[in-house]
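K.L.:
Input: structures, listed below.
Taken together, the values in this text are just the output of simple stated rules run on the coordinates, not laboratory data. Just so we're clear, the structure is a prediction, and the values are computed from it rather than from any experiment. Cβ atoms are built from the backbone, for glycine too; each structure is taken alone.
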Structure I
């Protein structure tokens with residue numbers, strides 16, 4: 001009996017299980033116990049939402065900590081969001097209230113009093129964001145020994161949210177830096193509900209270590225789901241014609257517990273304001289909330305509490321901030337506005353509903369502007385509808401999820417970790433700095449010569465300074481960067497204006513309108529009363545009416561397999577049971593248009609006045625490569641006057657004279673000729689795409705752009721197929 005996982009758990013955990021009336025350990029928890037208790041390997045738990053992954057990680061880890069207490073923090077939990085950490089903090093406190101194992105959380109919203117208590121007596125479990133961990137590495141260097149000298153486990157939640165991004169590479173750097181300080185390799189446990197091929201996650205999780213990763217194969221029942229897709233077309237007068245669209249969303253969510261996911265903050269604001277207007281006209285209660293990165297923490301927390309209420313209905317419009325594993329209770333339905341950018345996002349958002357044995361339910365709602373005229377032909381195709389169907393079909397047919405995009409030259413992160421290392425450790429020789437930074441796993445492809453060029457450039461702009469002894473320290477200009485709290489994050493977070501109504505903080509906006517002007521925030525309309533430009537604050541009052549919300553933000557990267565499946569949707573005769581009436585009609589219209597124009601036989605179509613449409617069915621990276629190939633390599637041959645489009649769906653090419661056959665011939669040549677990738681980035685071009693690219697030498701930025709943001713081989717393969 002002692003071989004059974006339950007009986008190997010600590011007594012306080014067994015009591016917790018009894019008290020909460022668990023009938024048995026779930027399969028993922030049994031397998032996690034086996035790996036943690038019986039091996040020394042890292043562990044990757046990749047199972048569906050609400051499958052018990054968090055408990056699977058903590059139950060055996062806390063058991064080992066209970067048997068052998070540590071004199072420092074023994075378990076480091078890294079989460080992508082403050083809200084997720086707060087949620088897990090409450091859950092762990094409940095589990096550990098009968099044990100002598102403290103749990104701490106540390107991020108920007110945690111008070112200094114609690115942080116001081118941890119520093120005074122560091123032990124137990126520390127839950128933290130990558131940004132706060134970076135702050136510790138820089139500002140608490142002398143305390144790191146007391147904090148982490150006996151660190152045994154690192155649990156990384158929502159690993160799919162980290163992999164493939166500079167933030168995920170930052171986490172790997174941080175863990176290697178800690179390991180180097182204490183000459184030990186804590187075991188890593190990764191948690192995710194959204195992985196396709198686990199080998200990509202396994203490679204990321206073990207980066208910089210010599211331990212293998214075990215990913216238990218957990219057999220589970222096929223996920224039950226309810227899906228629907230509906231399509232709306234705006235009239236000529238735009239917003240006024242969206243009444244049916246917002247009414248449909250209102251009816252989907254009325255008197256329910258629902259999450260509305262949007263692909264940007266502006267849409268989250270707009271739908272919330274519209275639903276409030278409809279509810280007010282019907283004298284229905286205001287149950288609407290907004291949850292995104294520009295909403296003040298108290299309002300976000302109020303939305304989370306409303307969603308957890310087991311009785312009262314609540315509707316929250318959110319971006320990725322509620323896509324991850326925050327416990328928001330029993331959702332009745334998820335509504336997705338427009339197609340998500342990826343299958344991964346679709347699966348993650350779908351999984352927010354359907355807990356406690358209920359089917360997952362998602363209603364996708366797309367809209368498109370009115371179009372007419374031959375020159376508008378490519379816009380007559382309902383791209384968002386095709387993308388929604390393609391993403392759903394890829395998951396239903398293949399359970400396919402996007403693989404990790406490889407990154408060879410993360411120079412922005414290299415700058416960040418170089419400056420962070422110097423800020424934390426003080427003066428280092430050039431050789432010692434190179435050894436500490438270049439040996440970090442994310443920089444394995446960066447040559448020493450490139451690092452030398454970066455350091456020399458940073459010396460020239462006074463971000464790094466040479467000492468008389470030949471060592472390197474942070475320079476005066478570098479101090480201004482490193483000592484700002486915004487330095488800890490590797491993702492861009494432009495300074496915004498803080499909006500308040502009296503003493504109550506509402507959120508932040510990018511630009512402050514002049515006094516008397518109105519803007520949208522938190523699903524409401526505000527009028528500016530006063531602006532303090534020095535403190536970057538706005539005093540505002542709530543007013544009636546609705547105004548357009550706007551946030552700058554780039555679209556997501558779309559994989560070529562999604563575009564290829566969209567093409568198949570357009571040309572196959574299949575029907576899809578989840579399509580609603582409007583979506584069925586629009587798909588039929590689009591298929592009829594495609595047949596009449598012969599879109600299945602050609603990719604170039606004449607529009608008007610020596611302009612042509614090119615529909616290449618390529619994902620974001622290949623599309624970008626093709627656009628540059630035409631503009632930079634074929635401009636003189638074709639006489640391209642202007643090239644524009646709607647990436648990654650189509651390009652509109654304006655030529656000096658009409659010659660569609662030559663355009664087709666040049667596309668064929670592009671698919672076969674030898675193309676030097678460097679030729680697609682002009683000598684004077686150095687795209688600044690990441691947060692610290694402005695401090696990287698231009699020739700290194702160009703090198704990174706060519707290697708990591710273009711793909712000639714993929715473009716050519718897709719042109720041939």
Structure II
């Protein structure tokens with residue numbers, strides 16, 4: 001087993017440290033959990049373009065989309081244009097208004113057209129939400145984006161005060177108690193200046209941000225059709241790649257973009273990067289329609305055009321333990337000449353299993369299947385399969401080759417560590433790529449998101465056929481792609497990860513997709529399922545000493561998890577299934593087996609989401625005494641409030657109207673939620689004795705209108721997972737072994 005020197009977790013960089021220490025992108029985040037909350041249509045469809053669906057409404061100008069109890073950090077929020085502004089950030093019980101300058105002129109702003117000159121806008125307070133950490137729809141072509149970290153110690157709520165076109169999603173991190181953090185987790189300071197190093201990093205997008213005073217190799221190569229070329233092969237040393245550059249003449253750029261890039265770590269049987277070159281650097285192709293300098297100007301990658309050359313750069317840190325090999329394979333029918341390359345790397349005599357390999361998982365979907373999500377990555381089948389510990393750090397994807405943009409209505413869904421309910425649930429493909437309104441048909445490139453390729457009004461080119469001039473649309477212009485990179489808001493997993501994307505609002509479009517999922521990972525688990533209590537199963541209850549007061553008898557529920565639509569074109573897509581359930585308004589008591597050598601425990605509860613705002617105080621018996629671990633809270637229910645103005649949302653009058661509320665109840669009763677317990681309470685134990693005491697937070701769906709069901713604590717299943725360091729030895733993964 002390869003261990004770090006202290007056999008302990010390294011410090012996890014949090015808040016602005018996650019940007020300052022971007023060079024630790026490869027460091028595993030064991031004990032960190034990511035969730036994505038959104039205004040999605042819970043039925044799996046695309047009602048009101050996945051906007052306006054709120055957990056509950058406290059008043060006409062307070063429509064709650066995220067509600068978290070405990071400590072954590074909001075790392076990212078995206079809103080459609082300025083809609084929802086002012087947004088209410090309630091941190092540890094104190095409410096703050098965050099808005100955008102278009103709020104004051106929303107009626108006028110509604111009438112702007114992209115072909116017009118639009119006045120600049122910014123966030124308020126501007127000091128705490130500076131550009132480019134916070135960018136408005138003017139720069140982004142359709143959305144307000146904030147990468148400003150918002151920590152909270154006890155609770156966080158996000159509410160929209162206006163609901164016209166109210167589409168949004170955010171990414172949150174929560175932390176296993178007791179893991180080392182780079183700084184104390186303290187509530188967001190509304191008087192503090194933003195971190196200048198974080199601002200500088202975002203402003204440095206497109207530049208060479210990697211260290212300069214390290215080892216370097218460079219050269220020039222001619223690429224022959226279908227012939228593999230080994231560019232670099234480092235051996236017998238540990239370290240990490242810090243910069244990869246390629247350059248080619250502008251005339252050969254499109255053909256060069258179709259080359260295949262392969263990077264293999266430590267002589268493993270399978271390359272960890274095995275994909276089209278242009279997609280790896282953030283774009284579907286290297287066609288520069290309008291002679292831009294920057295096709296992609298992001299933090300980790302860039303594609304830049306000079307008067308004579310096309311230059312590509314990558315700055316993801318890429319660790320290896322004893323070897324690294326980079327190969328290029330041309331797919332052009334003609335030789336590609338004068339390909340210049342440069343690689344910089346640093347050596348590290350003592351790498352640890354806290355650093356992970358970099359991967360770029362390629363998937364091609366020439367004919368998507370109706371009704372089924374596109375699986376961009378499933379680590380259970382990646383590079384030989386098995387368990388992985390790591391984190392997702394981005395995607396690049398091509399979503400149409402015919403200029404058909406309805407594909408952008410597809411929702412991202414992310415599943416981690418065997419979960420059946422997605423921990424990450426977005427609103428749409430363009431939102432994931434940082435845009436809105438299909439980017440207004442325009443191209444955009446931002447530090448961590450963009451739409452570099454494709455145009456909704458393709459130009460025409462001249463083609464001489466020997467007799468006459470014929471005008472044709474250039475097919476390459478019809479191919480659209482987007483990218484989304486995750487830095488502070490990366491998504492960790494301890495056993496496996498599955499990244500899925502709808503194609504169209506109901507998985508109905510048949511466009512040709514290609515995708516690349518960027519992730520870090522080691523081929524070993526750091527999260528282990530130790531025990532499962534099936535509530536309602538008498539044998540399992542007896543085996544786990546389960547007891548309940550003020551509880552229901554076991555009952556059977558026939559329902560679904562929240563995946564896609566039930567039916568499409570008359571065919572059932574996701575059949576319902578049956579589970580046994582109990583619920584109580586008293587307390588339940590049970591024992592779960594765990595692994596004594598752990599660094600903390602994750603509990604996953606499957607419940608009936610029919611019961612709203614489920615909340616219980618969790619107690620652990622420790623040294624003969626009961627010790628509170630805090631509150632386990634699951635906001636919302638199968639019923640949400642659809643709050644939208646009475647006027648058609650595309651009309652300016654809707655901007656100032658109070659919403660009309662409607663109930664939306666879906667047959668998605670199966671729901672999963674997680675709770676973490678620190679090693680202080682779990683190490684050197686073979687069992688955890690747990691007590692869940694119902695502690696209601698009674699709320700109306702909207703004022704004067706109660707939820708259809710009264711709150712209760714629901715239990716279908718409890719899974720106990722133990723966190724450990726990954727048992728990984730790179731020598732077990734080489735050809736020699």
Structure III
């Protein structure tokens with residue numbers, strides 16, 4: 001494929017912005033490396049390797065700033081080693097290699113796992129590699145790092161920041177930060193969880209397992225979102241910024257005199273995030289603080305981390321049919337010890353304290369349909385200890401083993417009053433009154449033991465693992481589960497790889513997941529599912545990657561869940577007559593995913609995915625697709641990266657979500673999820689520009705979600721006309737949203 005032609009204006013801008021530095025401005029290697037910051041390129045180096053007076057050779061004509069820096073380093077036996085997109089570290093150049101020999105180096109530890117996707121793009125089954133730093137080029141990720149996951153295959157999402165991974169429930173996904181389990185790291189809980197609590201400034205890398213993940217990841221069976229915080233071995237980078245959604249500040253750095261690294265980020269909302277969904281929703285406020293202090297020692301490091309979420313929500317106006325108020329506060333505090341006993345043996349131990357307080361009130365006033373109010377208060381506390389060991393007993397054999405122990409308790413108080421009109425009650429199969437007053441105090445002690453051996457041969461890599469989980473509830477007795485897992489990868493040649501995975505995955509009910517609105521009395525049996533995956537990746541050249549993957553995920557034991565048949569955006573779903581309890585005997589998700597990534601040039605990158613999938617609950621009455629079944633989905637993204645500006649786009653299309661038909665005369669519900677809404681489509685845009693300053697850089701970011709202003713229907717709202725007859729209206733997912741933001745970054749000069 002030929003390289004794309006650059007418009008004349010863009011070519012002129014490129015010549016102006018990327019012209020080689022004048023000799024007077026690039027007399028030292030240090031000045032060349034500093035100048036790369038204005039291009040969005042971060043370089044980490046020490047003054048020992050690059051002293052301030054280290055002279056650079058005269059630049060060669062036609063060389064870009066990055067190439068000039070590489071030439072200057074090479075003249076002093078140094079080089080740039082990439083550690084992330086647009087991020088490098090200066091290291092000593094290796095001695096010339098001896099005569100060519102057969103490559104016997106072990107495969108990367110992360111390469112074996114099926115269904116593993118990385119935003120950075122450094123692993124096997126990964127659909128794309130972004131050309132700019134981390135996740136920044138995906139539209140919508142400026143204020144929410146997890147929004148970037150919409151570009152990965154197997155992800156189904158709507159207005160919520162929480163994705164469904166291959167048909168699993170939202171709660172079936174394990175979210176980790178710095179190796180710590182986060183139970184519910186999202187703002188605006190109970191109201192679509194519109195934004196995650198992870199500030200993009202505190203993210204170095206996001207990895208997603210949509211299935212087949214190793215035994216060290218437990219407690220959830222649907223998928224894993226593993227977030228790695230940033231770090232710097234020297235110097236610091238500070239940032240302040242604001243947008244129409246949030247404002248905040250962050251700092252990442254390493255002390256000069258102490259072996260101390262830090263990450264700190266704090267945010268607060270700046271604009272009503274729910275207003276685009278429906279006007280007059282009020283102004284919810286949210287804030288979060290995330291940080292990590294890491295003290296290095298001779299044989300490892302101590303880490304102290306924290307995450308605090310605080311939400312204050314008032315939705316709706318007095319004359320609205322629905323109003324809601326809520327207050328949420330979640331706190332995480334963790335201490336970790338990493339220790340190396342030698343080149344072959346290392347260990348990580350963690351202690352985590354989690355606390356949460358949640359208060360929710362709501363009122364529903366739909367005369368002729370339903371009226372009611374509710375009040376819910378819950379408190380949750382958890383203490384967790386974990387220890388994981390890694391033993392590289394040979395170059396081609398790695399063993400991991402560890403254990404986890406946790407004690408959790410929750411306290412609930414719930415009061416609900418709801419009345420339905422006789423016609424509505426009869427049509428929905430509900431009693432006329434839906435009152436409930438209930439309290440519960442569930443407690444659980446959980447433990448887990450896991451071990452795995454990873455072995456590498458010339459072209460084959462395998463990992464066999466076994467996990468044991470156990471729970472003791474005060475409301476439900478004792479439960480144990482055993483989960484064996486096997487991952488295989490075979491390298492046909494340097495460009496073609498085949499991999500497969502099969503395993504058993506279990507998921508015990510957390511006490512903060514108690515279905516209080518249906519007065520749950522005893523703990524559910526742990527969910528059990530079997531994942532089977534086979535895939536192929538092909539890299540015809542260094543700029544192109546293709547992948548195809550087929551999977552099945554079958555739940556043989558599954559917990560009941562609650563679903564809204566008509567209006568998933570309701571502020572008070574537990575007061576609505578369409579709320580039902582779904583208790584399938586079994587469930588199954590299966591699908592085929594294709595993904596591709598191509599670098600057309602150093603500046604232009606494109607990626608795309610195509611997915612065929614089906615997820616359904618099995619019952620004696622027959623199969624019923626889940627409400628987030630996404631039978632056919634396509635995504636396409638592209639990014640253009642220049643020296644100071646970046647432009648990217650993302651398009652997503654899938655068949656319409658399932659819906660339950662409703663007839664008005666007579667009022668009656670059809671079969672659940674037997675129909676579909678109109679096909680869903682969104683086209684999102686993002687653009688950014690960077691102005692270099694004396695001590696840092698100033699950037700401006702513009703993001704447009706649903707740029708075509710397409711009305712994607714989602715919800716049926718039942719109402720009554722003045723004459724008492726029933727009518728319906730249709731709500732839609734997000735309309736066009738424009739988010740404008742700026743940030744200023746400044747870095748250490750050494």
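K.L.:
Consider the structures I, II, III: one of them gives 62 for percent of Cα pairs over 29 Å apart, for residues 437-652 alone as calculated from the coordinates. Say which. Don't skip to the answer; put the middle values down first.
P.N.:
On the way: I: 62; II: 57; III: 49.
Matching structure: I.
K.L.:
Looking at structures I, II, III, which one was distance in nm of label points 7 Å out along Cα→Cβ at positions 197 and 333 calculated from, given that it came out as 5.3?
P.N.:
Values: I: 3.8; II: 5.3; III: 1.5.
It must be structure II, since only it matches.
K.L.:
If volume of the Cα convex hull per residue in Å³, for residues 173-412 alone comes out at 201 when worked out from the coordinates, which of I, II, III was used?
P.N.:
Details: I: 186; II: 201; III: 143.
Matching structure: II.
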